[in-house]
Structure P
Amino acid sequence: MLNINRKLKEECAVVGLSLPGKKTAGIVYNGLLTLQHRGQESAGIAVVSDGNIICKKDAGLVAEVFVQESLDDIPHGSTAIGHTRYSKSGGSQKENAGPFVTEYLTGRIAAAHNGNITNAGELRLYLESCGLRFKATCDSEVVSSLLAYRIVKEKDIFLGIEKAISELEGAFSLCIATAEGHLFAVRDPEGYRPLCLGRNEDGIMVASESCAFDACGFEFLRDVEPGETVIIENGKIVRSIFNAKKKKQTHGLCIFEYVYFARPDSVMDNLSVYEARFNMGAILSREHPADADIVSGVPDSGLDAAIGYSYASGLPLVNGFVKNRYIGRSFIYPSQDLRLSAVRLKLNPLRAGIEGKRVVLVDDSIVRGTTLEKIVKSLKATGAREVHLRISSPPFKYTCSYGTDIESMESLIANRMSLEEIRLSIGADSLGYISLEGLKEACNKCSVSFCSSCFTGEDYGVD
């Protein structure tokens, strides 16, 4: 089996809803559909109904897990949370699907988590020593169990949740629902993962990205701040508290949210994702001009930066590929010849646009280099005279502990090869990466710091 979408993957998406008197499952479903790009391995919805929490979840895409009949079976409830998952910690088994519901002596709690808890192993051992048992292998179950345990120990929902959150380390954006109908929106003190609030005349919605509000009839209200816990009851924000660790903030939002992870129609920390990517392309044109005829982006992740490159350079923007949107994420090939041509099943070069042309090809990143090598070869086989590769992020050299799926630095082509060696390996006529300074400039309207350690290897992010 070969996955030709071997890009960086991030952890998950979360959605929360507090709408008094409304049935929330269908709205959460729409929100999850909008955020499907953040995780495709499993999906789940938990609804608070008559003092209980009913959860349905399974492996698969949102539309596969929730057919109309299963949505209708979810009971009425005015508070709900939802989750889509891509696995980094744990595996892709059904047992690791979120949200996680944990029952304790006096109630139930449900949690949906985006990110990676770096001290999950230690917390799990501690909770097991206290008598708790686990069915899954992912850190999200640890979060839900810790919340329940602290509520019991503190004998208070709010104090217990606050205590549990203070013990978590790493990257986390959380939606938490209690059987009493409270909804909590939590962002870690560093702000590694995005989380935002929306509202309509009936209540409050929480989501990983603001594009979910557009699809569900909500207006963007604001981002949840790094280290903030927002408490929502009966469709209203009642208060917020801040984690004491916020004062020690040294990293910030993962810069790959702007480069690749997020949808272009989202706004994060006061910066439009589309605007950031357009700026990246324009700065790439300034830093790495090319003697070429046309500009084309690799669908879908390179398209917005390609628009910016075209605009700044004056070179015409051309659709260089036809994308087959009806093929799944991975395919089985019976022969080596078919495996080598796998990319063309998903992205077939458009001969009429590129034949005889010198092409500037824009993409968001080079991780391992294998897919881009096939794309460059396919362009040349279709008649492109030259292919000048431009990348809208700096060389990706270091692993990440907070949510991306790079197993080792040795798997990263920029960690193993020089710029010229990468160019030769991929087969491009020239290669240019945006500088870290250029990337910062492209995102300078963002209201928080960035974590860019995957480019620098440093412990601290870029302000």
Structure Q
Amino acid sequence: MTRHRTDVLVVGSGAGGATTACVLAEAGLEVLVVEEGPYVAQGDVVPFSLEQMQRQYRSGGVTAAIGFPSIAYTEGRCAGGGTEVNSGLYRRPPEETLDRWRREHAIDDFDTGELYDICDEVEKELSVQLVPGAATPASEVLRRGAAGLGWRHDEIPRWMEYPDGGAAEQGRRRSMTETYLPRAAAAGARLLTDTRVERLARGGRRARRAEITTADGQRGSIDFDHVVVCAGAIQTPALLQRSGLRGRIGTSLAVHPTVKLAARFDQRVNIPDDVPVQQVKEFAPDLSFGGSASRPGLVALALSDDWRRFGSAVTDWEQMAVYYAAITSQGRGRVVALPRLRDPLVTYRLTTRDRALLGRGLARLALVMLEAGATDVYPCYRGAPVVRQRADLATLQATFATSKASVMTVHLCSTVPFGGRDSRSAADSVGVVRGTDNVRVNDASLLPDAPGVNPQATVMAIAIRNARRFAAERRHG
């Protein structure tokens, strides 16, 4: 049985865990980062490929929140977490969202200026920038369609490095394994991959030891003074629950549900290894449109809801791309760790408003495609019409139902919400879990609700803020 000892244990190595480990290690603390998944260097797998899903996603990317309908979701499970597998699109947290969180959740010392200063640092470290060369044809579709309708749209910057004059598909991702994890290691932090933390052993208000299992089944433990759980909005509450911590933990899952369509054009638009960088924000924050990965298998998946009628179109995959309509949901879900089961039960319930908004969003997205010159639009739900002209949009809206659609999400948060009100939060204003003295959370779980934009910039800014508060506390404690 292997035993380890550290001052601070960080569970998880994604956007929250990597930045936390870096800040604490550079402050002189002894840090051990434990990651359940493997270390996969960039370039070892093709982006958005089946191999990547098998090696870097939990359960091969096939997981779902049970509900009516069920909502498919993805979790990165590798060194660097979701930053290794997502599209790298970067949005600062909206000022109005930060103000609302501060006010409604009584988050102490939650200064927008400080968070934006941290965003400045993050953007420099991650080389956040617009594409220096030509955007992909699939991205141009969104720009052209939105511009034709007079709808607000813009290019979303990404954490990418590009060669001089490089195009979108030539970028190299500045993920956690390229940035904050190497910085943490240079400051003395250790990284233990292929290792799962099963539970935290506690005595009173303090956790003392983590029980671990390696990928080959070996058991061990880690003794620590402090633990920071950064395992993501599903695995963080599950670990805390397995460790006997309950309260509001896992009761308020928030996501950005999405519905998709595939659109065919009369010229090639598909770039398999990249995603569009344009987003349409005319109806934000309630509703936004963007582009998805469109490898041939993913185009086929988008057509599979009505394969008998739509399947033959897959032979034209080079002329097709997949797009999504995402909403800011008013619904909520739960994460529940069950005895003797490895993974938690996840449920989610869309509201009536959410269901209607998804239908309207899909129709408006189809309109963008038509305006951009699509010859055929294939909405992703059973019984959908092929949309070829504006008159077909009425049929789409009349036949759409979330019970027939493939609803999914890649943004999960809010399962251990932080703040100063016991009735609304599971952690205090710096992420200390209520009822404990030395158990912290520092990932997307802390966000009080879904921010309406890609949450990773928000996660990183808050994680760095909290880690700096913790490091200062240790220096003066």
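In this comparison of P, Q, the computed figure 14 for relative contact order in percent (Cα under 8 Å, 6 or more apart) is attributed to P. Tell me which of P, Q gives 20 when you compute percent of Cα pairs over 39 Å apart. So the calculation was done on Q. Work out which structure the value 0.9 belongs to, where distance in nm of label points 7 Å out along Cα→Cβ at positions 283 and 363 was derived from one of P, Q. Going through each structure in turn, the value belongs to Q.
Just so you know, all these numbers are worked out from the coordinates, no wet-lab data involved. Bear in mind that the values here come from a model prediction, so they are computed numbers and not experimental data. Cβ atoms are built from the backbone, for glycine too; each structure is taken alone.
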